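Okay, got some structures for you below.
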Structure I
Amino acid sequence: MPTNKVIEEHESCRIVMDMKPSVGISRNKCIVCKGRIMCGISPCPILSSISIDFRENVDNKWSLQGRASGVNVGWEKFPSGSIVPTILDNEYDPSIKFDNIRESIYYKISNIYGPCIEGSHIDRYENELSKIALSQDPIELDVSFSGRPERRFFFSTVERAYANSGPIEALEVFGEPNIPLFFIDILERNMAYEQAIIEAYRNDAEIEYISKLLSMGCFGKTQKFMPSRWAKTTVYSVCSHHMIKNIKKLPIGQQTSLYHHRHLGNDYVVLAFPRAWEFELLERWLPNCIWTMGEDTPLYLHEHETYNGVSDQAMREGGSYYSSRLGVCELLKREGMQSACLVISSANPGSSIPFGSGETRMGVSGAELIDRYDDEGEALEEACSIIGMPKKTLFRNSMLLSQNTLGRWL
């Protein structure tokens with residue numbers, strides 16, 4: 001019996017998942033874990049079973065010239081694991097147009113190579129890795145592999161995706177890194193890493209760049225390597241925590257505001273209630289999404305914090321919680337108000353493969369105002385209508401809404 005299932009179909013490619021490795025694993029656990037190996041099976045039996053079939057042959061190479069902007073510090077075997085620079089092949093043609101933006105992303109990912117530098121060889125490439133980490137812009141280089149890289153795609157709910165991984169043979173970086181002035185100032189002032197993160201964010205540095213600096217141990221002499229997924233979650237957490245302090249100084253909104261953004265095929269709804277700061281992320285995973293294959297009904301997951309903050313480090317949702325929290329802080333700053341915010345994230349079949357937590361932030365911060373309501377119930381009705389969720393289901397799964405109802409009853 002065939003175990004391969006087509007989970008996305010596009011004009012230029014189709015995305016296939018081998019169901020066999022994940023048979024028998026509870027999908028209720030999968031939506032919490034999302035590749036964090038909580039089941040004890042490594043690599044993740046879901047993320048590692050995804051392949052992309054292109055209509056036209058896409059060759060992988062033994063060597064290439066490209067531009068490196070990212071570095072992935074592995075987490076499963078940390079601190080003795082590997083470091084993988086992510087390199088975009090110079091032959092990648094961004095002018096090629098596709099009907100669906102997800103096709104464009106898959107095409108780009110297929111041109112990203114990940115030469116694997118094992119822990120015992122990191123010192124050999126210390127200078128090259130330092131240049132890649134410090135440069136705010138992609139830096140030119142040559143790379144060769146000791147064998148043809150494996151045509152395998154690496155997806156994550158936190159890190160950016162890449163493909164074509166294999167043992168490195170040689171790496172040569174050309175030119176000097178573009179180091180921004182604010183980073184030089186950070187080093188001269190010997191800032192602690194949290195203060196350095198905030199300073200970089202204030203200077204409009206990309207989250208990808210800040211987390212790259214943190215994961216490669218660039219913030220001060222005492223700062224060491226950190227797995228990329230931990231670094232990115234740390235950056236989202238520190239930046240949003242800093243913003244929340246400022247959000248609490250803003251006037252509380254006078255009405256319930258409803259926002260919506262459809263991003264990469266998935267829906268993000270933000271309800272901003274006229275109350276002091278609170279935050280909740282409610283995830284809905286419809287049947288036959290990547291984590292819910294074989295399910296007949298949607299699965300839900302939520303994380304909530306009161307005015308005083310989150311109490312358990314958002315263990316159920318991890319990076320997506322902190323990235324959406326930063327996104328909603330950026331939205332509130334744009335609106336100039338303080339609110340209690342409920343973010344509803346709805347992953348849809350055919351567009352649920354993760355491209356990293358940065359997409360969650362963009363999905364939330366990019367939400368546009370639908371309307372403002374004097375009646376909270378009308379706002380909830382419209383929110384449920386947008387994403388096709390029964391109102392009673394929303395109340396059953398939301399801590400923020402159930403607490404509000406209890407507060408009114410008391």
Structure II
Amino acid sequence: MKTAVLSFGIEFLGPVILADPSRPDCAEWPPAPARVYAALVAAACDHGLGEDVVRALQALEGTAPAITAPHASFYPAHRIAVPTAHTFRGLALMAAPEVFPASPVVSYHWPVAADAAPLIGRAVRRLSHVGRGESLVLGDVYAAERVPEPNLVPDRTGDLYLRVPTAGRYQTLERDYLRGRCSASLDPAQPYRWLAGDAPATAQTGPWGRLIALRTKPCDIRSAAHLAEGLRAAVLARLGDDAPAQIHGHGTHDHVAWLALPHIGGEHGDGSVLGVAALLPANMEPEAERALLTALAGLRGIPLRGRRIPVSLPAQALATLQSATWSRPSRLWASATPLVLEHRVGTDARRAVAQAIARAGYPRPIRVESGVVPYLRGAVHASETYPRREHDLPRRHALVEFAEPVTGPLLAGGERYFGLGLFKPLPFARTGND
């Protein structure tokens with residue numbers, strides 16, 4: 001069977017309103033292939049394009065296209081006016097994030113059977129919207145001489161996760177349509193990588209490199225430091241006396257940090273720890289990294305206060321376990337777990353937080369808010385987080401702003417190597433509590 005690459009462009013004609021299903025208060029860009037697939041199916045069915053077109057579209061399931069996407073700025077979920085037939089003067093208010101792309105056109109380069117390409121092209125030309133109904137679009141297939149070069153490609157080493165249509169997705173869409181309900185997004189996330197020269201402008205980097213996550217059953221966020229300590233203990237038990245210094249952490253400054261990763265922020269953050277992770281220093285030695293990967297791959301459980309918590313490599317990348325969730329560049333960061341400050345602070349907690357962040361290897365923030373009450377939904381009061389050891393050092397949550405974007409993960413404070421003082425990046429437009 002002959003194969004081809006079908007390249008088509010989608011031009012947004014007005015507001016681009018695309019919520020990330022895993023973080024509804026944040027925008028998705030570029031539109032995930034699974035979202036585009038659903039729009040193509042809707043166009044084919046709404047316009048009665050026939051079974052041949054539907055079968056051709058189903059061949060896209062389980063595949064990931066290359067993409068040509070302009071960079072974009074974002075505005076988090078806010079109340080905007082949208083057209084509707086059910087309100088006075090045809091407008092309603094809804095909360096939604098907006099995307100402001102540098103260009104209104106995003107292109108997809110999808111591998112297909114050669115005889116399916118013209119059939120899928122018919123659905124492309126019938127597209128009316130992608131995502132919400134107010135995100136109006138025009139679609140067209142490129143002539144061979146006009147095909148733009150991709151700048152975003154599927155790559156397992158990438159840190160941008162986009163949903164791709166899973167096998168059987170058409171049947172799910174059809175079933176949910178017949179039942180009169182919105183189809184839930186069950187599509188797996190595929191890592192994508194920006195090609196060299198097309199990645200967004202480089203932000204200031206911190207002292208950390210790769211984050212390697214393991215999935216756990218949901219655990220209490222108050223035990224975050226103990227879960228992190230359990231992960232370290234389990235890894236060292238597998239490595240024994242041969243554990244490299246950058247893993248055991250004795251006698252070296254640049255060593256692995258151990259984290260618990262909670263589901264926080266957004267509309268549905270509940271604070272449940274969904275995984276644990278090893279966070280490698282940026283200068284991790286290759287031999288030490290190989291030893292760590294071998295140990296992590298063999299883990300089946302970690303100790304937690306006399307219990308054994310099962311762990312596994314994530315079969316599907318939950319947003320909480322994705323490196324980008326904790327690393328994406330931002331000027332605004334909020335604590336997921338409270339910082340342990342290294343001395344009593346009195347009334348000057350904000351200065352102590354700024355010092356702790358600078359001491360941890362990041363630029364000094366230009367603005368700091370601090371208190372015992374969390375800034376992210378799902379995080380808990382600073383006093384409710386169990387430290388690894390009993391002490392009377394103050395614990396504080398913080399919201400910090402930098403002069404320029406900073407790339408994470410961001411960890412600060414006295415127990416940062418065990419996941420206290422872990423921050424999450426926020427869209428810069430956000431202010432106040434999440």
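Just so it is clear, none of the values below were taken in a lab; they were calculated from the coordinates. Remember, predicted model here, so these are calculated numbers, not experimental data. Cβ atoms are built from the backbone, for glycine too; each structure is taken alone.
When distance in nm of label points 7 Å out along Cα→Cβ at positions 164 and 276 is calculated for each of structures I, II, structure I comes out greatest. Using the calculated result -9500 for helix-only ellipticity at 222 nm (-39500 (n - 2.57) for each DSSP H run of 4 or more, over all residues; to 500), pick out the matching structure from I, II. Going label by label, the one that fits is I. Tell me which structure, out of I, II, gives 2.1 once distance in nm of label points 7 Å out along Cα→Cβ at positions 68 and 324 is calculated. The correct label is II.
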